[in-house]
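Chemist: The structures considered in this document are given below.
Any read-out appearing in this document is the output of simple, stated calculations on the displayed coordinates, not a laboratory observation. Keep in mind that what you see is a predicted model, and the values were worked out from it rather than measured. Cβ atoms are built from the backbone, for glycine too; each structure is taken alone.
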Structure P
Amino acid sequence: MSQLQNKIAIITGAGGGFGEGIAQAYVREGAKVIVADIQGEAAKRVADSLGTQASAFTCDVTNATQVKALVKHCITTFGIPDIIVNNAGTTHKNRPMLEVDEAMFDKIFSVNVKSIFHMTHAVLPHLRQNGGGVILNIGSVAGIRPRPGLTWYNASKGAVNLLSKSMAVELGPEKIRVNAICPVMGVTGLFEDFMGLPDTLENRAKFTATIPLGRFAQASDVAAAAVFLASDAAEFFTGVEFPVDGGRTI
């Protein structure tokens, strides 16, 4: 039997990268998925590729009104969600901390952290009404073992990792599980910004040398963790920082 049969999920930042991989895996496992992304065409491309079990929605996760509209769209289209995947994220380019300006700092914390505040306010009453649910926040190994040059991004992901634990403690009695999935770098749209270097084989080698299993995270790796943690098999997992990192945090 499929691991997420008849489940309903909202995935933000699902127009590409890790979010797209999670959406694909969820549909394969029987879930209905709202593919949310600030890039409406990207969301539509992914949803169309997944068929009738997916619906696209254009959403800026830093905007509370749009996040509420996203949750309403989910309820109208498929029903109250069982699973929320807060995947949308951004970074500044790898550079010395004083070279990141205030506007970029604010954007990083708004997209990576405040978005979860907005989503929680919008969706939590519905999860309570449903008698439980699963919230997965895509944190990062950057919040566990930070790399130099990404200080403010590292800080935002440290916040995501910790708030996931705090949410888990508070919401556990209501059968709402909250976990943080913490990937190492993957070859996504943010890849060159993470490296702060041109995307060449030589520069990639500098970073893969720090990962014991010798490669970057793939969308399928993150999706595998997201399927498991959302499934009934993980019913006793909450408040976990789940590294998907090939051993980077060892």
Structure Q
Amino acid sequence: MKIAINGARGRMGRMVLEAAAGESGVEVGALLETAGHPETGREIASPWGPLALHTDPAAADEVDVGIDFSHPSGAVPFARALALRGIPVVVGTTGLSPADMDALREAAAGAPILVASNTSVGVHCLHELSRMARAMLGPRYDVEIVEIHHRHKRDAPSGTAMTLAEGLSDGSLTVVTGREGQCGPRGPEELGVLAVRGGEVIGDHTIYFLGDHDRIEITHRASSRLALAQGAIHLARRLVGRAPGLVRVADLFGGEG
């Protein structure tokens, strides 16, 4: 499987390049960055020989799949350009707007596009375990989510936390992203999401199920961005060969969430 990496010189792009080197049957065929990037045109060393850093997605020729960890302004053009040529894309960029999602949904008419707020397979497991707990415990348990990320993260709460909250709300709970002042007692219809920022934490997500006499905590902690990079490659393998359309991580594992 030959992949193109968009956002190749960012922290996650570099990790995908590193992870690909340790994966059997995987090769990186193209590296892309935003226009004006200081390394544009330079050759980047790789286990497959020097790879030129491009800004035009058309340079991602003869690849089987694209992996994007860039910025919303770069993710959409990249995914659109590849999908128009029938090439599937894993989009790991967060902070996508409703308009961005509409554009990706339209582009997915040409090839499967997976949009994942978190590409770690462990986080998908967290989703499934939390859904199971919610179904078993029912409305007698309050649900709260706390996420911790490094001080550099620009969005809050994290896309992963919001995806978890949306999956657990089930249409019956209202997601509350922070409380302060005289907000009154917690309502039974609330699902709170709290963001903590500091240090160089890769990403911790804990879901609390709080009952009258006990509580259950389900936690995923990422100790390295390699977990997300390896997960993105794993998802890309599963995406290749699928029919066009916007795809969820659960679709690739036969889940319902």
Structure R
Amino acid sequence: MELRYEGKVALITGGARGIGYAAAKIFAEGGAKVALVDINGELVEQSARKLAAESGADVAGLRADVTSEQDVDTMADAAKQRLGPVDIFVSSAAILDEKLFLESQLSDWRRMIDVCLYGPMICLHRLLPEMTSRRYGRVICLASDAARLGQARLSYYAAAKAGVIALVKSLAQEVGKSGVTLNIVSPGATNTELRQEREARMRAEMGEQKYARRTQSVLRVYPTGRIGEPHDIASAIAFLASEQASWITGQILSVNGGYAMP
């Protein structure tokens, strides 16, 4: 099944790398215009140039902090002026903080909630009105199976992502008649740059032998015998953004190699 997006504009937060960039690549190769959004302005401009060169698509790289209403307003206006009204919105901007809850601080919780919950809320509050008025939109937000099952050392990350799940389900009910769909993709462990950076820190802290044992323990809980790659998750995002998924809304699609089967 070939997915095509001619005439569509896709905006992806956290789009400079990882899952967001992998999804943008599928959209661009499928004929969409693409706005990559990231807090790292230099990186997102580099990624936009790379994607445009590889795909031949019209790609904009926009710097924005999703926790800032002003930044999001400026970004949304710039994307519309440069590419046209947004048809597809992918919320993949996130941070990760692996820490025992009792060792965390209020500042840790606030930063997590700001980026992983308020960020999607601010973006959706800005982008949904035009989608509903045009009676078309595809929204896919990234969550985590930690939000559905709980996971030690990821308590406030799981809490923020659980909020995203509740938000998307509620909004899907509110705007369903307008032709806008909202869904969740819930990844398992994925080999993104963010994870690679975390793993490098853990290897340095734990030492090679202990880290190798941990790696084997992680792989044992995945029936497929491997962790995910960004393209694995991006493919699910691309499907939910397609016309073939027009009757799917308010749903959670876990893409996790069988790690959890809720």
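Chemist: Match the computed value -13500 of helix-only ellipticity at 222 nm (-39500 (n - 2.57) for each DSSP H run of 4 or more, over all residues; to 500) to one of the structures P, Q, R, and report its label. Mind dumping the intermediate values first?
Modeler: Numbers: P: -13500; Q: -9500; R: -15500.
Source structure: P.
Chemist: Also, I was wondering about something else. Figure out for me which of the structures P, Q, R the number 3.9 belongs to, where distance in nm of label points 7 Å out along Cα→Cβ at positions 181 and 213 was derived from the coordinates.
Modeler: Working: P: 1.3; Q: 3.9; R: 4.7.
Answer for the origin of the read-out: Q.
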